[in-house]
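Bear in mind that the values in this text are calculations on the coordinates, not laboratory data. Every value quoted in this text rests on a predicted model; they were computed, and no experiment measured them. Cβ atoms are built from the backbone, for glycine too; each structure is taken alone.
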Structure P
Amino acid sequence: MFWHTFVLFTAELGSIMLLLCSAIKQLVLPPFEIRNTFKQIVEIGIKSLPVVLITAVFTGMVLALQSYTGFKR
């Protein structure tokens with residue numbers, strides 16, 4: 001049982017390392033598309049801000065509610 005889990009973990013770790021090496025290789029090879037890179041940064045980072053804010057608000061509300069019921073006792 002341990003060896004099976006260990007082999008699966010090692011295989012998954014190897015896949016992650018191959019993906020990391022491929023990503024690093026693509027970073028240093030031309031063509032460098034700086035404009036597309038910044039466009040994707042804006043798309044992923046700034047345009048996802050409403051989702052992050054909504055998640056933070058609901059997480060804060062749940063934390064406040066649980067803290068209130070916990071301190072009330």
Structure Q
Amino acid sequence: MLTIVLIRNKDKDGYRLIIGEELTNYPKDDKVAAAAYMNKVVEKEILRAPEQYLWLHRRFKTRPQGEDSIY
């Protein structure tokens with residue numbers, strides 16, 4: 001398993017392709033540890049260019065009655 005990331009060039013004329021090294025020590029026998037591991041991997045890749053991450057997922061779109069939308 002490895003990561004592949006495209007980062008848009010600063011001049012917006014193309015992309016830089018980054019292919020990460022093979023992920024090792026994946027805790028396949030522990031679901032909680034595996035989820036935490038993958039969250040760290042995703043976080044690391046997002047932090048390469050957080051301004052380019054797709055922040056459209058509305059995780060908390062359903063709000064308690066009477067509360068304002070957070071979006």
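A value of -28000 for helix-only ellipticity at 222 nm (-39500 (n - 2.57) for each DSSP H run of 4 or more, over all residues; to 500), calculated from one of P, Q, originates in structure P.
Computing volume of the Cα convex hull per residue in Å³ across structures P, Q gives 151 for structure P. Among candidates P, Q, the computation of FRET efficiency 1/(1 + (r/R0)^6) of positions 4 and 20 (r between Cβ atoms, R0 = 30 Å, to 0.05) that gave 0.75 used structure P.
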